[in-house]
Structure 1
């Protein structure tokens with residue numbers, strides 16, 4: 001991604017995902033980077049960032065989306081991810 005907004009390195013949470021951007025009049029798919037961080041000094045929030053590879057996009061300019069979460073919101077998100085990951089794993093085991 002030559003026009004990258006997010007810094008991607010060995011500490012990036014997930015650096016090669018299947019991403020999708022959806023709008024009323026288009027849908028685009030591209031590789032994506034997802035990162036979770038918190039400030040190094042006096043952490044007071046968790047940041048969740050997502051960036052699609054802009055070299056694969058026709059309708060969107062280079063950009064990264066970000067949300068700021070409280071510790072409680074981050075834990076709620078983590079619990080939801082665990083729950084849904086369990087459902088997917090159960091389904092994969094049933095199909096095997």
Structure 2
């Protein structure tokens with residue numbers, strides 16, 4: 001069963017944030033992640049204000065999605081996001 005990362009990100013330092021965006025895709029690829037949405041237009045219909053970036057990444061399984069997040073490769077990339085962006089990431093199993 002597929003699983004998805006759903007991330008909402010507000011970036012405070014776009015130049016430094018590129019250190020994250022240049023590294024993270026390698027971790028996603030390692031675990032079979034496929035971008036379905038990455039940035040682009042979005043509008044909050046209910047709940048919080050519209051985040052600057054919304055990202056959806058598909059994985060072949062929930063286990064792969066969790067393993068990707070916990071991997072040394074992703075955690076190294078995520079370290080470059082600290083202090084320059086606020087991210088909310090949810091991993092959800094598909095139907």
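Overview of values
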{"read-out": "Of the structures 1, 2, the one that 53 was derived from, the read-out being relative contact order in percent (Cα under 8 Å, 6 or more apart)", "value": "2"}
{"read-out": "With helix-only ellipticity at 222 nm (-39500 (n - 2.57) for each DSSP H run of 4 or more, over all residues; to 500) derived as -9000, matching label from 1, 2", "value": "1"}
{"read-out": "Value 0.95, calculated as FRET efficiency 1/(1 + (r/R0)^6) of positions 54 and 70 (r between Cβ atoms, R0 = 35 Å, to 0.05), assigned to which of 1, 2", "value": "2"}
{"read-out": "Structures 1, 2, by Rg/Rh (Cα atoms, Kirkwood Rh): label with the highest value", "value": "1"}
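No lab work stands behind these numbers, since they all come straight from the coordinates. Remember, predicted model here, so these are calculated numbers, not experimental data. Cβ atoms are built from the backbone, for glycine too; each structure is taken alone.
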